[in-house]
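The structures come next, written out as structure tokens.
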Structure 1
Amino acid sequence: MTLAAEQGRICALAAKGQRDLQRLAATHPELFSARPFDPALYTSISMAMAFSSPWCTTEELRFANRAVLWGFALDWQVDYLAKSREDVDRVTADTLAVVDGAEPAANDPLGRYLAELRDELAGAPGYAEARGVWRDEVRRTLAAMAREWDWREAVAAGEPPSYEEYLDNADNLACTVVNVAHWIRTGDAGTHGRLPELIAASDEVQRVLRLVNDLATHDRDREWGDLNAITLVGDRAEVARRAAALTDRCRETLADLAHRCPREARYLTRQLGYTSGFYGSTDFWGSR
């Protein structure tokens, strides 16, 4: 009963988060009117964050949920709405300008949404010192999404990236960038001082989740025209083996990290476990 009660409490945090995301999406119809932004997506995001960080308050999880949703909105803008490399470059420039404090243009719904996140994050103690780290993570995410956009043409020309290049580009998953914002929002000075170490550990988790995601979404990726590790390697079992090996190494990293950053290591461990289990049965996106 104790375990069930704790799970119920976590699900209650997720329910509050899901309702907040639905209300938020209704205020940004230009961003979230496409079919893949369905109610199950908002539920999946809030469940993932609640189970990854169940010690957080509703308010802290509200910010984290909104940051995850921003990652999905950015991915949709770059992967499916951008029709040219110039469109991708425009999203990149506009996004970095907002991070740097600029007011978004009236015709930039993604920028308006990000400005809301930026302004809330700016109220966190230590933001002034950590802002550059967050900016760099946003830049890395944008660069990774742009690189994957370029690879579509390379694949069409018969020149796909190597598996190693693809895995090194896991920032396009927008996992670490959200983790950094979450740690800035909820962490203390000690956490902020260890952000480089935390980012390195998060990147290991992110690479595992890249492969776990690909194992779950191969059919959808073929339908949507997305790259997938299985396509590059040519053997699903081999991708699963590589994901398992990376997971083992990641566990060692997180066990070592736990001595210095116990809460953040626990967060990454729970994130890895929850997301791996989630992708064993379903996907975040709704139907296209």
Structure 2
Amino acid sequence: MTAKFELSVGPVQYYWSRPTLTAFYADVADSPARTVCLGEVVCSRRHEMKPEDWLDLARDLKQAGKEVVIGTQALIETEAELRALRRWTEQGDYLLEANDTAAVRLLAGHAPWVIGLHVNVYNAPALAEYAALGATRWVPPVELPLIDVGRVNPPGGATPSPVQTEVFAFGRMPLALSARCFTARHHRVQKDSCGFLCLDDPDGLALHTREGEDFLALNGIQTQSGSVQCLLGEGRALREAGVTRLRLSPTSRDFMPVLQAFDAVFNHGADATAALAELRALRLPGPLSNGYARARHAGREWVTS
């Protein structure tokens, strides 16, 4: 019998209003997702949700039967941000996902934790080092091909890996972070007086080439792919790489049909080709891509089987 995949809803990468987030997670509570990652991972200036609000959501989702993971901020710049990080690492109710080496330092040896995709792990010795520090799950960098994911954390063998592999399987790919806010720069305002313009771009601010092709997306201090990574048709490669969990990154529209499509294909035997056709008819923020997973230099490519 073909092994099933556990589905994980990644943290919302964008700045959404509190009512929008509340409604979104109410839908997630009734979804096939097994795990939900919460928290602000991009910009500490986004204050629609306080830590107590995230914890309230975490309790609600836990009561709904979900495993809750708290994601830490991916770029720590100030002492205030470091204090906030310390408070998260001191709570003992929920698994934490470290997106920065500061979080790794605070979590190491104290509790199980998740290696976030912003912590670069590109070889087996590095993964083993983090496992020795207490990591029990790994989200590989988005540009790592699936064949290399399997080499870093090989499935099976005489001594199975203690670390689960969770691959970023859907969503605009987070590519880089900067101290400079590109959204503020685009609108010609200062970062510290940005007016929270990110609220106007619930899927990031799209950038196109001169030929009109989707290229990148600006999300505050984060740069993302213009395309939407989609590994719905990569079941065989995912299983061969030892992947057991699939991360789906939230989009502002039609995310629940995406989640249902992944569950239907990977856990109920639905046809991937038909499901992909249905996904392309949804209101997604960009075209589908799988180039990085297929070891292409251009991650925004779509490679057919």
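Values quoted throughout were computed directly from the atomic coordinates according to the rules given, and no laboratory measurement underlies them. Keep in mind that this is a model prediction, so the values were computed, not measured. Cβ atoms are built from the backbone, for glycine too; each structure is taken alone.
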Thinking of 1, 2, which structure, once log10 I(q)/I(0) by the Debye sum over Cα atoms at q = 0.21 Å⁻¹, for residues 176-255 alone is computed, gives back -0.92? 1
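I have -25000 for helix-only ellipticity at 222 nm (-39500 (n - 2.57) for each DSSP H run of 4 or more, over all residues; to 500), calculated from one of the structures 1, 2. Which structure is it? All intermediate terms of the calculation are to be shown ahead of the outcome.
Values: 1: -25000; 2: -9000.
Matching structure: 1.
Mean count of other Cβ atoms within 10 Å over residues 168-175 computed as 21.8: which structure among 1, 2?
1
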FRET efficiency 1/(1 + (r/R0)^6) of positions 56 and 120 (r between Cβ atoms, R0 = 25 Å, to 0.05) from the coordinates reads 0.15; which among 1, 2: 2
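Can you rank 1, 2 by mean count of other Cβ atoms within 10 Å over residues 8-15 and just name the one with the largest value? Could you put the intermediate results ahead of the total?
Working: 1: 15.4; 2: 25.4.
Comparing 1, 2, the top value of mean count of other Cβ atoms within 10 Å over residues 8-15 belongs to 2.
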